[in-house]
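Just below sit the structures, each encoded as structure tokens.
Quick note: the coordinates plus some simple rules give every number you see, no bench work behind them. The structure presented is a predicted model; accordingly, all values stated were derived computationally and were not measured. Cβ atoms are built from the backbone, for glycine too; each structure is taken alone.
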Structure I
Amino acid sequence: MTQTTLVRPLALNNKASRAPTPHQWAQLRKSVFRFIFIFAGAIMAAALLWEGYKALGAATGDLIPFTGIPLPVSSSDNAMPHIWTILTALSEPTTGAGGQSLFGYLVSQLSVTLREAGIGLLIGAALGCVLAVLLRELIILERGLLPWLVMSQTIPLVALAPIIVVWAGAAGLPSWVAVTIISAYLSFFPVVINMLTGLNSPDPVQVELMHSVSASRLQVLWWLRFPSAIPNLFTGLRLAATASVIGAIVGELSAGTGLGIGRAILTAAYYYSNAPETLYAAVLVAALGGVLFVQIITLVEALVLRKRNTHG
């Protein structure tokens, strides 16, 4: 009896049950509402801490109560604008943007960054999966290459990004390609490590069972190791999504694209003394964009693993 004869009936039986059940949709909605509630609560808590810190600084002259030690950060409006000042700045029109509000302008710039980060994430994830399979199947390659992959992540990004920009420019590539390469560079490593862990996660008994039915190495990889690695893959993708956004922002600062939330943050930093709330607004929108990017991966994970989560 071959592996194919064992697997095909199972696959055929599962086809009819692939549609989400009402219970699974209810679980998914519950997860979404839980995230919204926790996220809104975290935002409110951060806003209260921010304003509480400012109130404390105003009451004590920026000193820690009952001591003469100054607070770590000044509570002045120049260093820490009020939350409502930042929100008001988001609704005001931006000069040079056709009367567009600051929020609309920042969202349009964020969309450029997320597009670059998304392409970089796809490239990094594909490269990470391929490398993980090679490292799993070729032990010699794992011993020789894995230490270098770890070492590659110790290179400071601020030093590496200009080099990538110069190389991309010398090759005649547009600046956004350099940003995407930087994003892919940061995102591939979490995928490699987590995917490799997932590929090695099947129980030895399961592997022996596959071998007992004369399954080839490729069949073991496809039918056993890949399904076992999917949860680990999504763990790596969530980490990689965060890294890809960071890489895109840093890449925009080095590449001089003129577009992207990174350039918007840099521009706001130039005028910080005149309008500090603009810089905080740009950072806030960038942070919310990063959270949204990661939550898209989390939503896809919930959809892909809904059966596993239901039975787990």
Structure II
Amino acid sequence: MNIEVIGGGSLGLLFAAGAAAGGASVALYTRKEEQALRIAREGIEVRSAEDRPPLRIPAGAIAALSIERHAERTKTGEDTWVVLALKQKDLNEELIDRLKADLGAKDRLFCLQNGVGHIERLRRALPNHDIYAAITTEGARRSDANSVLRAGQGATLFGLPGTASVFSPQKEAAEKKLIDLFAAAGLTLSASNEIETVMYRKLMINAVINPLTAIWKIENGALLASRHRIETMRGIFEEIGHVYALAGISFEAGWWEDLIGVCRATSRNRSSMLEDVTHGRSTEARWICGGIVDLARGFKAEAPLNRMLLELIEGMKE
């Protein structure tokens, strides 16, 4: 099996290393040439927060190239999965045009982006390809250009959103091969026929945790440190529930306890949005808080709390 990973961040390194450990032919495409050269020269190391030996992928086991060289790729005649392991803000028109020009007829996309809107954009550009949404709870943090800390062992659900569940032996076989490949490296993948529900649950969690931790500059667990913070979380949660009800999207009252559980389970984590604002980078707020705002507007409604969060985060940029 061929695995192409686009993005050299924490998840890109983790999935590229896992695919190589599982025996796939792997190509990793990075934004900077320097990172690709480092990986080609030294390989990738995945360390665990637990007392376990690291996973080391030696030099040469992965073809590491800058994204500008994507058209040069060579692959076997087997199935190819293209893992988009970059933030939605980096899934720009230039990259989409590159995919349109370079993808093979049977290539499948595996999209690890937060927020909403990206699947629809990719489908418009690539109508003849299977475009899978993937939701992961893997806790990974890049510590160097070619090393990543797997801070928490999670799981990844993937599926084809917005399509009728029609049995296809070819797709099912390809999905199973992908699951077995990553299982060999200790990464848990599962195919889901309800990926849209999973996506919108994850959107809710991100829309509450990420902007508040970025604005207050706190770790995830600190959201539960005071009544004022919890009440703010509750207000955003209920607004999202109202918007989902308008849109006919499943929303369960039990998701509130799920949200609290995520804060506790990731209590020492710094959200990606907090990391972005700390380092002066643009954020994914447009596709997270803004995704809720756009969804409400589609039904001639407003989401004032989410709109305010979006404007506060966007206002941090110079």
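So here's what we get for this one:
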item: Answer label among I, II for the case where relative contact order in percent (Cα under 8 Å, 6 or more apart), calculated from the coordinates, equals 16; result: II
item: Origin of the derived value -13500 (helix-only ellipticity at 222 nm (-39500 (n - 2.57) for each DSSP H run of 4 or more, over all residues; to 500); candidates I, II); result: II
item: Test item: P(r) over Cα pairs in 10 Å bins from 0, in percent calculated as 6, 26, 35, 24, 9, 0, pick one of I, II; result: II
item: Structure from which 3.8 was derived, mean projected area of the Cα convex hull in nm², for residues 132-171 alone, options I, II; result: I
item: Per mean count of other Cβ atoms within 10 Å over residues 140-147, the highest-valued of structures I, II; result: II
item: Origin of the value 47, 12, 6, where semi-axes √(5λ) of the Cα gyration tensor in Å, for residues 212-283 alone was derived from one of I, II; result: I
item: When FRET efficiency 1/(1 + (r/R0)^6) of positions 84 and 220 (r between Cβ atoms, R0 = 35 Å, to 0.05) is computed for each of I, II, the largest belongs to; result: II
